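*Asks:* Below: a set of structures, written as structure tokens.
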Structure I
Amino acid sequence: MILIVDDDPSVVTSLDLLLRQNGHASESAGGPEEALALLRGRRFDLVLQDMNFSRDTSGRDGLSLLRRIREARPDVPVILITAWGSISLAVEGVKLGASDFITKPWSNTHVMQSVETVLSLAADPVRDLALRPPPRRADLDARHELGALVGEDPEFLRMLDVVCRVSPTEASVLITGESGTGKELVAEAIHGNSRRRGRPFVKVNLGGISSTLFESEMFGHVRGAFTDARSGRQGRFEVADGGTIFLDEVGDLDPSSQVKLLRVLQDRTYEVLGSSVTRSADVRVVSATHRDLAKAVADGSFREDLLYRLNLITVRVPALRERTADIVPLARHFLARCAERYRRGPAELTARAEGWLLRQPWPGNVRQLEQTVERAVLVLDGERVDDRDLDVLARLQLGEPRDEALPRPGSMTLEEMERVMIANCLRHYEGNVSRAAEALGLSRAALYRRIEKHRLT
């Protein structure tokens, strides 16, 4: 049973009809006192509460009612209904314990997505997972597709448990964690285990989009919308229609772009640049950042209302140093994958190599570990990777090579060194330009230019 609290009969009628069409029974209250009396006498699963009542248009009565509901029935989730101009009050309501907020005029689809999500999360609260023993990896794998997320450390399993529980909902998810921890893989797992898994998964690196290009990139443009717009272009929200949009590095978004993003997340509509036609955005939003957004809100570089719109659920990906039990299994996984990718024979880590891996601080997290293993597969010969091999590679990466690893200073120019390195790499891969280019970190075209430059065959 859902309680609708609003003094506008037309709003109550609309919400009641919408809820009943979607299989939910509802009851209504015209004001705070009536709502509290109903809550004390009956059981409700959810409250849909307006922020403004006839006596007060400031929203303060709505906040006061929310406080009283939280005191009387802290177990009942509340979704606030507010106008676009009162979003700051809705954010204050979220701080007081509201589960979500929707703005008027609303989208029926958006309202039902919020209702279903809040009811699902209330039935199995994510906040309680930290108090439970971590689940078994086999139990999670039996019900979910998590193959790309390797690990069985307790901290990692708790994070996976949250991912598995929020994936089937429509909740907006904010993935936090240091660079290199695998936030994009977590986003892919959320989409892959959601009801939208058969629809597009669109990745957007917001840190790489300037404010001048933001609208065109995200919402698209029509031909002639601006200088050089010789043809129309689909925006990322249109491409992601029906699926999930992954907003990576959302903490790097500039203030003007934050406002534009907030608007489409609020009412789920947008306009293509150069067009006056309003389009709906049927997307689930998953975002990620390595920044402390609470601190960014405090220093004024990130909007508080946008933060609360993005993080209905927060998933924190632990750093590699917090899940040390996964270091060796991850290294073995990367070793097997790289050996297959580069068509090398099976390789294994010696016990001394595993000990070396466990002693490292891994500031670059899983990404750094993967690069270390890949470098070993590319450079080393033989089937066994030892600690001495890893130590040499690490010192080369840090600019501390052994004397025999590189030519003596002054004995060879940079041009000559490049020629020798390319020739050796081509010889190692038996003339396979694609594999040599990948090993050297070049594109095929760039490697061909250097081959021509140095007159190599």
Structure II
Amino acid sequence: MANDIGLIGLAVMGENLVLNMERNGFKVSVYNRTASKTDDFLAKSGKGKKIEGFHDLKAFAASLSKPRKIMLMVKAGSAVDETIDQLLPFIEAGDLVIDGGNSLFKDTIRRSKALESRGFRYIGTGVSGGEEGALKGPAIMPGGTTEAYELVKPVFLKISAKVRGEPCCTYIGTDGAGHYVKMIHNGIEYGDMQLICESYFIMKNLLGMSNEEMAAVFDEWNAGELSSYLIEITAAILRKKDPETGKHVVDLILDKAGQKGTGIWTSQNALDLGVNATTIAEAVFARCISAIKDQRVAASKILKGPVPAVIKAEKDKKRIIQSVREALYASKICSYSQGFSLMKEAAKLYNWTLDFGKIAMIWRGGCIIRAQFLERIKEAYERNPGLSNLMLDEYFRNAIDKGQGGWREIVSLAVTNGISVPAFAASLSYFDGYRTERLSANMLQAQRDYFGAHTYERVDRPGVFHTEWIE
């Protein structure tokens, strides 16, 4: 009997997706460039399961029912192109190739055109949830033709995470739409994580709170409107102790962050589209400045600024913790507003029909940014499918109005005390810029016209104008 689906690339995500597929009743063929990796997988976690391993692509392809469905879980970039080139001699027109890695959406658009012109079907799909999500149920964001999606739809719906019985998977759009939405997901994830880190940093340095005290605060927040996977794991992280030293693990971790590039792609895309995504960009830059640890250590001995004045009065601490919560929620709204604004603009440029309410729904489970908050986004787009910015929705507008005082207090306190809060500050500046009827850009346009004759528009009459500034 031919197998239902094949998967190439047996790193942790690939292995876990295979186990997920098999657990859900699918017979799976697997291949890895390093044959020993295939053998090791079959001898251990894949042993005794409906999984068949192969050492060459010809036999791998021949083992699959037609039209073949082959999922690639290889490193983004040239490795995807190389794997496709190696696979093509052994598959036929009508067969489906699925890239489940974190590929750049522009690469997916290119690959879709190339393969579809030769009669193959192609899907670029975002898969979010990390190792655990891949095994137990990820959020899945497939992009390609609807005909291609129909071939793999039964598999994706079965293996995806479920929220109240609903699969966290939906068809996103043509060619690179799925990988684009996954990129935006990751950009929002960068923003979410940085905002939580800044909340932790304020409570630690301005309020002098212990890890246990902060964990209790995050637990409390997780029971309300901020309920999310990232808030939940932050509380768990704060409590975790190192068995060797007895110290909290978080205090032993070097403050030097890594990144894999999707946050950078989101920020670059924001510049390409002319969409303000400063919360996401500042989250990326925060990782960049953390990476120059040696320079920061040296600079800390030379550059001087205010030393945080630790607030000890319990009444004041309680009020400021509430303000931090308000700042976090308001800034989170800004981060998601930026992400959804990017998707709205990209949909126009690439002729995608994106259902923003459905996208919010598939992010409720399996993925890293899963949160109660996403229900509110779905409701916002149900109220107004043409919503230009999430901040204009009644619910989110009221939430910002309610928390605005605390938000401003936290940014002010951080600046006064020399505590770096780039994502909080960028979010507040984004909000203030968006709500300001007349910005300083009139002076900017005057400067551009002065030195470069770039022209400008006027407020009192239509047309394009230039002034001879030097008489």
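Taken together, the values in this text are just the output of simple stated rules run on the coordinates, not laboratory data. All values derive from a computational prediction rather than experimental measurement.
*Asks:* Work out the source of 96 here, i.e. which of I, II gives that when volume of the Cα convex hull per residue in Å³, for residues 83-178 alone is computed.
*Replies:* Source structure: II.
*Asks:* Which one of I, II has helix-only ellipticity at 222 nm (-39500 (n - 2.57) for each DSSP H run of 4 or more, over all residues; to 500), as calculated from the coordinates, equal to -13500?
*Replies:* On the way: I: -13500; II: -18000.
The value was obtained from structure I.
*Asks:* Assign the value -0.43, -0.56, -1.10, calculated as log10 I(q)/I(0) by the Debye sum over Cα atoms at q = 0.07, 0.08, 0.12 Å⁻¹, to the correct structure from I, II.
*Replies:* Label of the originating structure: II.
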